[in-house]
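Every number here is computed from the coordinates shown, using simple stated rules; none is lab data. This one's a predicted model, so the numbers in the text were calculated from it and none came from an experiment. Cβ atoms are built from the backbone, for glycine too; each structure is taken alone.
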Structure 1
Amino acid sequence: LAPGEHLGLVVPEPVAAAELLACLAGDLAPAHGTICLDGVPLTALDRAEARGAVLVAPHQAYLFDGTVLDNLRPDEGEAGEAATSADTEALHAAAATDLVDGLPHGTATRVGERGAFLSGGQRQRLALARALRAAPPVLVLHDPTTAVDAVTQTRIARGIRTLRAGRTTLVLTSSPALLGACDRVAVLREGRVTASGPHTALLATDSFYGKVVSA
């Protein structure tokens with residue numbers, strides 16, 4: 001990825017996607033090759049430093065029994081009573097503003113253990129907002145919109161693109177809305193990139209890509 005690039009990655013094999021995410025998170029060593037950040041192998045960096053630079057947000061993100069703000073800022077101790085501009089921007093980008101507006105106590109509403117008081121789509125949007133608020137230099141997202149409708153996916157795609165402007169973002173997904181907002185899309189099949197280009201161009205020239213994205 002080039003610095004600041006917004007790249008979509010289509011990985012049809014779930015096992016391959018899981019292994020790639022584990023490698024990027026530093027939980028699994030690649031069988032071949034090296035993952036580098038600015039030319040430096042991730043394995044040469046302190047683990048905390050590497051994770052601070054590259055944030056891999058899992059598809060099934062964990063929410064704990066605190067308030068919306070507690071979950072939005074998990075590493076900042078007491079969240080406080082009022083949302084900041086960073087909180088608001090992240091919630092807006094994740095199309096979660098209406099979610100908060102509909103809660104009895106807004107961002108001070110408790111979400112329950114594992115987000116039990118929220119719907120699947122609400123949990124997913126809050127987890128995405130948390131990842132966006134962290135604002136890492138490199139953010140890796142895995143299918144962040146599977147629990148929301150197409151209209152909301154489009155809003156989220158635009159929100160991520162706007163909020164992450166100038167920062168490197170990798171999105172593993174088959175969502176047409178998310179892929180359409182990317183600078184470039186790459187298709188990974190059997191461990192190799194078999195196609196790369198803008199979403200619209202791949203739809204017109206790659207039949208496999210068209211099948212995966214429209215499935």
Structure 2
Amino acid sequence: MCSHFESVRDRQILKSHFRLDDIPEGGKWDMWPGYLGPFVRRHEFADVGDEAVPEREALLGSFGLVPHWATDTKIARQTYNARTETVASKPSFRDAWKKAHHCIIPADAIYEPDWRSGKAVPTRISRSDGQPMGIAGLWSWWKSPKGEVLHSFTMLTINADQHPLMNQFHKPNDEKRMVVVLPEHRYDDWLNADSQQSADFLHLYPAEALKTDVAPSKIRSLLVD
């Protein structure tokens with residue numbers, strides 16, 4: 001499960017790769033559950049027929065989905081990943097799944113612990129071509145008791161027991177998982193898909209299209225399993 005990732009740090013790359021007109025100010029690039037970072041969704045007014053309205057928009061959201069019924073934001077510590085096998089039935093995610101609140105989480109890299117040596121070795125995983133990852137997710141919004149609106153998102157994960165690269169991570173007896181990385185040509189398809197089409201996008205990303213590096217020392221001291 002991915003609890004730590006790098007958001008896309010270069011704002012120009014973020015705009016060009018994800019075809020965004022504007023990007024929100026603020027947020028973090030070194031992301032952990034509860035931190036605010038950018039996510040991409042279909043523009044709220046994309047259906048009004050105004051050519052001036054872009055197809056996509058980027059918003060700041062909490063990493064960890066906060067459903068509308070939550071009493072506070074602490075739930076984000078448990079909802080940063082959504083298992084695709086149970087996302088339609090889990091109370092935290094089922095509303096966003098049913099409404100097809102699809103989003104894309106821009107990432108330069110994700111971090112996972114490699115246990116093959118017998119102890120956790122924090123590892124940075126990125127695309128081998130140097131391009132950002134577009135991770136499939138779900139978004140939601142939550143209104144605080146003071147009336148403030150918070151957007152949030154979660155990453156969708158699938159079983160990776162048979163994936164040649166991602167089956168190296170986490171403890172030996174743990175199920176292997178990986179986030180759903182979308183190919184660029186399917187970004188709009190994902191953002192526009194309805195709930196009946198959602199399952200069509202839940203595929204393992206090719207191992208040869210990913211690369212790994214030992215995490216920098218300052219990251220290794222923070223990464224948790």
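Values for this structure:
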read-out	value
Parent structure of the calculated result 121, given that volume of the Cα convex hull per residue in Å³ is the read-out and 1, 2 the choices	1
Highest-scoring label, criterion being mean count of other Cβ atoms within 10 Å over residues 124-131, among 1, 2	1
Origin of the derived value 1.6 (distance in nm of label points 7 Å out along Cα→Cβ at positions 60 and 132; candidates 1, 2)	2
At a computed 17.5 (mean count of other Cβ atoms within 10 Å over residues 20-27), which of 1, 2	1
Read-out helix-only ellipticity at 222 nm (-39500 (n - 2.57) for each DSSP H run of 4 or more, over all residues; to 500), computed value -2000, structure in 1, 2	2
Computed 2.2 for distance in nm of label points 7 Å out along Cα→Cβ at positions 92 and 148 - originating structure among 1, 2	2
Structure (1, 2) behind the derived value 30 of relative contact order in percent (Cα under 8 Å, 6 or more apart)	1
